[in-house]
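Coordinate-derived values only; no laboratory data. Just so we're clear, the structure is a prediction, and the values are computed from it rather than from any experiment. Cβ atoms are built from the backbone, for glycine too; each structure is taken alone.
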Structure I
Amino acid sequence: MRNNPLLNELLQKLAYEMSKLPGVGPKTAEKYIFYLLNQNEEEINRLANLIAQLAKNIRLCERCHNFTSVNEALCPICQNKQREQNVICVVARQQDLIAIENLHEYNGLYHVLRGTLNPIEGVTPDKLSINSLLKRLEENQINEIILALDADINGESTILYLQKILKPYNLKVTRLAKGMPMGASIEYADEATLANAFKGRKEL
């Protein structure tokens, strides 16, 4: 983080923390800070209180690792018995789960890996929620696993790894169709492209 002499120590620390957010570099972080400084105290406190409540009121679902209320062990999707209980859609992030849910094309369960394999950045299989996925397969009658991961190098390598370790379970393993262009992120894919990729998923 660059050291801006125009910002005092508090503002420099805040700029550093904000620059850690996805898509926010040093200049954008400073832009946000100056915006906040021009707001009244009530608005700043409201934002600060909401951020503070995240850690206190949101937790990970014990089964699929989606976000849920701190008072609930399972997220609303895992609790919903009306959903197909024998299909699991594996996604990298909670944002991907939301993107798929917005299609209203899928009515099964999910499993959030919390990332994809990336050895360069130290993201190895033990860093992902793969073991808990395998545990779900051992404890439940699952017929199909849908691998809904980004169409980039990390997503592809994760699919290959999962395909290998899922083979002994003798279940149907599918992946999104090639309607997703190489390098595309599920989170930002338009609904038509994502829907077609989901409907046309191929068995591995």
Structure II
Amino acid sequence: MNDRTCIVTRQAREPEGLLRFVVGPDMSVVPDLKRNLPGRGCWVTADRDHVDRAAKRKLFARAFKAEVRVPDDLGAMVDGLLARAALGALGLARKAGAVAMGAAKCEAAVRSGKALAVLHAHEASEDGIRKLAQARRAVAYQDGPDIPAYKLFPEAELGLALGGTNVIHAALLASEAGKAALRRMVALDRYRSGFPADRPMVMADLADETVKDTE
């Protein structure tokens, strides 16, 4: 296997579709999200299912050719690291003025084509999601950008990252900081939901759900 082949599927992927793991000083398997930790690494397809399968099947020991210790909560550990990275990037985007908060401002950003993505808190109502989905579809219908939507965090975590309270809807705006935050959202959503080829619906896109609500 080459250096960027998943130890579960034995298929090569681009680096963005893989997670790197290394062995720590105590022989425990450590996720290396930034891909800069020293030592030999192994790669796993970047979603929770593949990480859990690698741990359950003792594939890390085979990859490293050593008796390594796999944390019982490795899958949850990676999720937490990805979530913290996403929230940190979201906070940086806010400081750079690359986030719109509130349903009205989000809709304006979507309809103007300035929004890169829409974020909904877990507590978001179906009606609020539906209205923003309609705006996203309207923009796409007019040959504008296809703006994805994500529902990854509770309101408390969104509010903490964005320095506000009762943050139910937010939009990432087109800028370098916004793009950096979007990459983190994509990585977290992919980890939790799997790759499009592995599931019938891409969880990042809520449009299909809202279409059903309006029929």
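Can you say which of I, II returns 1.21 when Cα Rg over 2.2 N^0.38 Å is computed? Computed on structure I. Please state which of the structures I, II yields 1.6 when distance in nm of label points 7 Å out along Cα→Cβ at positions 15 and 47 is computed from it. Value 1.6 for distance in nm of label points 7 Å out along Cα→Cβ at positions 15 and 47 corresponds to I out of I, II. When distance in nm of label points 7 Å out along Cα→Cβ at positions 23 and 175 is worked out for each of I, II, structure II gives the greatest result.
Out of I, II, which structure matches 21 when relative contact order in percent (Cα under 8 Å, 6 or more apart) is calculated? For relative contact order in percent (Cα under 8 Å, 6 or more apart), the value 21 is produced by structure II. Each of structures I, II was scored by distance in nm of label points 7 Å out along Cα→Cβ at positions 119 and 135; the highest score is held by I. Just checking, which of I, II has the largest value of FRET efficiency 1/(1 + (r/R0)^6) of positions 63 and 111 (r between Cβ atoms, R0 = 25 Å, to 0.05)? Comparing I, II, the top value of FRET efficiency 1/(1 + (r/R0)^6) of positions 63 and 111 (r between Cβ atoms, R0 = 25 Å, to 0.05) belongs to I.
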